[in-house]
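Scrolling down, you'll hit the structures one after another.
Where a number appears in this text, it was derived from the coordinates with a stated rule and is not lab data. As the structure is a computational prediction, the values presented were derived from the model and not from experiment.
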Structure I
Amino acid sequence: MSAEKKARNLADKAKGKAKEAAGSLTGNDAKRARGKAEQSKADAKQAGEHAKDAFRH
């Protein structure tokens with residue numbers, strides 16, 4: 001996995017965690033759900049990158 005893509009995925013996951021925390025703090029269920037969705041999306045991207053790396057080596 002390229003360092004750039006790994007950093008981008010980690011940043012996306014951190015953004016999702018921040019949104020989820022903000023939603024929990026304010027009681028905003030929609031924001032919390034969006035945060036969880038962003039985290040899941042980042043995890044899926046990272047898993048795809050790991051799979052590509054496995055086939056390269």
Structure II
Amino acid sequence: MAPAKTRPIQKFSEATAKCSAQAAAYGKCIVADYNSVHKDKCVNEFIKLKDCYLRASKK
């Protein structure tokens with residue numbers, strides 16, 4: 001019998017739970033001046049969050 005496959009949404013959920021600090025930092029950056037959100041406003045925080053998601057989802 002083949003092992004059960006992990007659903008993509010479950011994998012994303014688990015990765016999200018492991019990156020709460022990065023998500024909070026990104027959220028704080030966006031909310032700090034939400035009236036002037038523009039492309040690349042919080043690019044450093046976003047990259048850290050994205051990298052965390054990618055690392056967590058590969059495990």
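Of the structures labelled I, II, one was used to calculate helix-only ellipticity at 222 nm (-39500 (n - 2.57) for each DSSP H run of 4 or more, over all residues; to 500), giving -21000. Name it. Intermediate values should be presented prior to the final figure.
Values: I: -32500; II: -21000.
The correct label is II.
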Item checked: Read-out relative contact order in percent (Cα under 8 Å, 6 or more apart), computed value 50, structure in I, II -> II
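Can you tell which of I, II yields 11.8 when Kirkwood radius over Cα pairs in Å is derived from it? All intermediate terms of the calculation are to be shown ahead of the outcome.
Details: I: 11.8; II: 12.8.
So the calculation was done on I.
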